[in-house]
Structure I
């Protein structure tokens, strides 16, 4: 029964993250990405604090690993800022699929930094996954878009964050780690805004970057409501994942995170008329299969599962 509830929570969390991605994409022409990041950080911190208070858990903002936490939080901010820019430049399904190469990066980084053994089977899965990536990116064609590199950078930065999360989980709880992500998003967002203003940066007319540095909108009820919606659904989605992994067995529920890819394809088609070509669809299937194989292989070999909290 617990596993069934966990599966439902995973699917609900993925659905909420897809809503967030859609709203972020819709705001690309009028909103400010830095405003979204900062407000989501502030509201998310408040929501998590309220959840901990109502559930009788301690509210702790500090960390036992200040340097590692700073590095981890910075990578998270830069990585998901890149992902949100990518959403404004490419289809939701392709951006989501490219992000799902993160298990491949985590496997590689765990070998480099944690000394975990990577056998021939998992090495084959990694290579196969990157073949799927090439099918989506199509680097040899004349219409190659640099935007495809953004979700790949997100996957890499996310993987680094997960490796560091494993290093800091001895003394920092998952809720502390979430606080660190939200607080860092707020601080980094405000710092980036102030820096851009002091240096007089202007990216008007530059796709993607214009979305980041556009002036904040505080008198448009539609935009403000959209930012609030992003903050609420992202926080609830995160709590769904945390609860799912606390009450269920990770090997049973983790594969259902890939429902996000299915939802992204459906939403992209229905709302934005986005139809991935046959090569992209094949690439998505290959990436998903590779990620699932690596996960199943690690569970079979008794490698501890690292909880993946997608603060998207």
Structure II
């Protein structure tokens, strides 16, 4: 596997970016994606995560993912984490090989999706992936039980004990689970990222290394400012920014993910493309109402 051009600093705010596509097809819109990269880096983010769940990775071919990553890593002024999740080990390894060759600074991998697997299978999947992928770039576990099998704490422990994994992003939204990750990090050093906006401030205050946020694709300034306020110990400002982030996330969560994020990105002047699945009339009306709310909210 080819080595990436640069190593990534695993800390800070990493927006989980949407993947823009053309208006009349679902093919990736590379020009729009590069404009989005510029938009996010200008907002002061520390890195960008491409082809996570917010990027709807399952809708894009290997070739599209490789080309977009190649273009984005050349364009971006900050490191890029590449989501390489797949329903098979062979698929994840091919995506990893392509991502490293494209210049990604790190890989993020959830357990194989669609079918539910036992913890023994999840652990073996990660062990085999790490052995085959090598150490060209850091590998991050991705715990997202809403979409696939959750990674239990003892499984995380055993995987970190191998020395092959650099960190974990937790999108469970379970604070007790996150606290166990914090405790484990006290025993075994690794990078710990929060992945749920309603726990973002709490995670940062508790010592998380950073946040990987889908909402940050639409409102990067808010999440960047929140991280800076927490780091500076400005409690009042952090509370105000946290309230805004939670308000946006709560409004966005009434729709299938990432419908509202894509709409908000468009309202920020970026291209997104049509939704993968058409909304019902009631949901479309609610999205129109969300749009009116967001136009006022972002100016507030």
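For distance in nm of label points 7 Å out along Cα→Cβ at positions 121 and 185, the highest value in the series I, II is held by structure I. Out of I, II, which structure matches -24500 when helix-only ellipticity at 222 nm (-39500 (n - 2.57) for each DSSP H run of 4 or more, over all residues; to 500) is calculated? Corresponding structure: I. Structures I, II were shown, and distance in nm of label points 7 Å out along Cα→Cβ at positions 73 and 201 at 2.0 was computed from I.
Compute FRET efficiency 1/(1 + (r/R0)^6) of positions 177 and 193 (r between Cβ atoms, R0 = 30 Å, to 0.05) for each of I, II and report the one that scores greatest. Structure II gives the largest value of FRET efficiency 1/(1 + (r/R0)^6) of positions 177 and 193 (r between Cβ atoms, R0 = 30 Å, to 0.05) among I, II. Each of I, II could give distance in nm of label points 7 Å out along Cα→Cβ at positions 41 and 233, but the derived value 2.3 comes from I. Relative contact order in percent (Cα under 8 Å, 6 or more apart) was computed and gave 19; which structure, I, II, did it come from? Going through each structure in turn, the value belongs to II.
Read-outs: derived from the displayed coordinates by stated rules, not from any lab. In this text, all values refer to a predicted model and were calculated from it rather than measured experimentally. Cβ atoms are built from the backbone, for glycine too; each structure is taken alone.
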